[in-house]
Each structure stands twice: as structure tokens, then as C-alpha cells.
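Participant: Pasting the structures in now, so scroll down.
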Structure I
Amino acid sequence: MKLAEALQERADLNRKIAQLKDRVYGDVLVQEGEKPNEDPNLLLAELKQCVSRLEYLIGRINYSNCTIKVDGATLTEMIAKKDTLKVLYAAYRDTLSAASHSTDRARGTEIKIVAAVDVASLRKEMDAIAKELRLVDNAIQQANWTFDLIED
């Protein structure tokens, strides 16, 4: 199984677990003398199997991410790089948004508000961050579809 397939299965399991929990909650109490739409005990058994599979996948995915290297970096390191680039990009985007707001003045005597940063320069830096983020994400995605999940 490719790492990407394991990631997809993990996402599917997370959705299924959420649905099963809702189904259990919806059928755990019924009016006396009535039967639930579904047997909550069977749903709980299925939930338990899904959680067990999820635990296995999370362990294998994490192990694989710590073991597989691309261009000298583990996937875990690349994911950390991607996450921090997202944080940096968001900070630049928010800074540029705040710096780009112009204030209208009714009269020339009112105080003029100007940006305290070089907006053009920050936009260039933000574009470079976005490019690096795309390249890192592409490398991660390529690795996910190239490498098998390590199941030792």
C-alpha cells in the first residue's frame, strides 16, 4: 500500500468514526417498548474495529514519515517545513492586508496614515514563500505516491 493510500484510508476512517458515533448516539436511547433503528452494540463493535485500524494506520504513517527521506530530509521534517511555511505565509498575508488599507481623509489637515513596511518588498517575499510552500508540498505529495507504507 502506498503511503498516500494509507493517508486516504486514515481520512476515510476518521469520517466513518464520526458517523458511527452519531449513529450510536442517535440509537442509544429509545422509548420503552420500541426498538432502535440500529443496534448500538453492533455499531459500537464496528466503531471499535475502525478505531483499532486507525491506531494501526497512524502508527505506520508516523513511522513511515520518520523513516522515508527525500532530498536528505524525512517526510516528518518536510511536513514541519510545510506547516511553518503556512504560518509564515499567513503572517505575511495578514501584515500586507493591514498595511494595504488606506485611510480616507476628509480634509488635508487630518492625520495621514501610511504603511510602516515596504508593501512591494513584502509581497515579493510572500510570493517566494508561496513558491517554496508549493515545492515542499509537491515533494511531499510525490513521496506519498512513490513510497510504500512501512509495515514492519
Structure II
Amino acid sequence: MKDHLVETLVGAAVIVIAVMFLGFAYGQTEQTSSEGYTLTAKIQSAAGISVGTDVRIAGIKVGTVTGTRLDPITYRAIIEFTVEEGIELPEDSSMRVAIEGILGGNFISLSPGGDYDNLLSDGGEIAHAQGSIDIVGLIQRFAFGGADSSD
């Protein structure tokens, strides 16, 4: 009977700690309002990008990825994301998939252009976009001589 009581208390403690951890994690996530406008971009590879991925300008979160799909004609990834109301991006802005750190996740990095006479509007497309870079593939090519070196 004493063993069952100890097991029950340990189980209850694990559940309490798990609930506290989930509450802490939820409290630490940045909540952005759903207000804003939607933009799209077509990239070669959307590896590491999913719904909910941050969209940032100068490291500051200004939006969220709302969808990803494949263009059946060009086989490029179409990324759909929102940008907060009040942040106006010129049509010559660019987008790239950036890595947060060596072990971190990916995020969308926006670089505003300079043509403030022509701004992107809701439903607009960023023409200058770069997808994610295959770091593992680059390391393998470097380490194992992926380039053809026949003399």
C-alpha cells in the first residue's frame, strides 16, 4: 500500500510539472494579432517553413506564415504570410528563409526595398525571394568532395 501511495504522488508531481511547463511555454510564445495583410512569395525550397513560422524585419516579428503549398506548374513552393497592419513594404522588397542559429529553426526574413512610391498591398507577391539553404548538403559536398575533380 505504501508503494502505491509513493507511485501515485510521483505521478501527480510529474503531471503538475508538465502542466506548469505547458503554461510557461504558452505564456512565452509571442501572440500577434490577426490584423494585417497577406503576401505571397514563390521559392525553390520551403524546408523548415510551416504554418506559424515567424516573419521578421530586422529581427523583429512582424507576421506569421499562414500557409504553404506547391505550385503544380513550376513545382516551386508558395509561401503565404501575413504582415502587421501599418508596416508598408515597397514592391521591390525581398524575402529569404533564414536560420535562427546552428540548432535553431527557420524564419522568414523580409528586407524592405527603396521604392516607397509603389507599395505591396493585400494579396501582393514578393518577386525577389530565396528559399532555405540545405546546410547538410553543403557540408557533405565540402567534406566528401561533391564537386567533380576529374583531371
Structure III
Amino acid sequence: MDDLVDEMTAISIEEMQHFEMVVQIIRKKGFKLIREEKDNYVNELYKFMKKDGSKTQALCERLLFAAMVEARSCERFKTLSENIKDPELAEFYKDLMISEANHYTTFLKFARKYGVDTDVEKRWQEWLTFEDSIIRRYGKQETIHG
């Protein structure tokens, strides 16, 4: 499992670097950080995650949860990068889109590798179906994760 630990460490570092960039952009544009709002989309996905089963099933669930969040973030950053008028932000969102795509595929790869007692493809389809029901309820709200 060294490969999983190494990859998750790299992703964690990359995510913190992205956060640092976001903070710099916010300050450069004259805004201030505010308290993060509750993310209903992520919370609903979290509730869907199975909390019982073996350790490998729990790991697989967490990886699929993370893959879902990253996949949708990738899609949203792509849309933002293609539609925002600010060239600096467009490039920033494009870079984030590429990063999120890599994270999404990495999480799925590890779910498939380490989810030895889970039908990963079947479970991934269940996640997609559940997530579709969330999106349908939200309609056209403009949010990053939801």
C-alpha cells in the first residue's frame, strides 16, 4: 500500500498548494476569506457512503466518494475556465481542471486496486445514480461542488 500512501501524500500537498493560490488570488483581487459555507452536495454524498463492512470496503467507499467529488469539480472548473472573462482566472481554472481530473482517475484506480471485496464497477454506478438524483434536486444552482 506504499503506492497509495505516496500518491495520497502528493495529492494532499497539491491541494494545499491550490488553497494557497486561491488565498493569493482572493487577496490580490481585494477580497477577504470568509467562513466556509456548508456544502450540501458533499454532505449528501457523504451520507450515501457505506459506513459498515471490512476495512478494504471502507477504503473503497472513501476512494469512490473522493473520486465523485473530484470528477464533478473537474467538470465545473472546465466550464469556468471556458466561460470566465478574466484570462488569469481562466488559466487558473484550467490548471485546476487538469489536476482534479488526475485526482479523480487516481482515486478510481486505487478503488479498483484495493477494493478486493467490493464490486467496484457496480458500486461506482450506484454512486453515479445517487449523485444524479442529487443534481436533479438542485436544478441550475450555480455552485462548485453542487
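Values in this text are rule-based calculations from the coordinates and carry no lab data. These numbers come from a predicted model, not from an experiment. Cβ atoms are built from the backbone, for glycine too; each structure is taken alone.
Participant: A value of 1.68 was derived for Cα Rg over 2.2 N^0.38 Å; which structure in I, II, III was it taken from?
Facilitator: Derived from the structure labelled I.
Participant: For distance in nm of label points 7 Å out along Cα→Cβ at positions 99 and 123, the calculated result is 3.8, so let me know which of I, II, III that is.
Facilitator: Going through each structure in turn, the value belongs to II.
Participant: Identify the structure, out of I, II, III, from whose coordinates distance in nm of label points 7 Å out along Cα→Cβ at positions 91 and 115 was calculated to give 1.8.
Facilitator: Only structure I yields this read-out.
Participant: For the read-out helix-only ellipticity at 222 nm (-39500 (n - 2.57) for each DSSP H run of 4 or more, over all residues; to 500), a value of -27000 was computed from one structure; give its label from I, II, III.
Facilitator: Attributed to the structure labelled III.
Participant: With distance in nm of label points 7 Å out along Cα→Cβ at positions 19 and 43 computed per structure, which member of I, II, III shows the largest figure?
Facilitator: II
Participant: Let me ask something else. Where does the value 0.65 come from, among I, II, III, when FRET efficiency 1/(1 + (r/R0)^6) of positions 35 and 67 (r between Cβ atoms, R0 = 30 Å, to 0.05) is the thing being computed?
Facilitator: The correct label is III.
Participant: May I pose another question? To which of I, II, III does the computed value 35 (relative contact order in percent (Cα under 8 Å, 6 or more apart)) belong?
Facilitator: For relative contact order in percent (Cα under 8 Å, 6 or more apart), the value 35 is produced by structure I.
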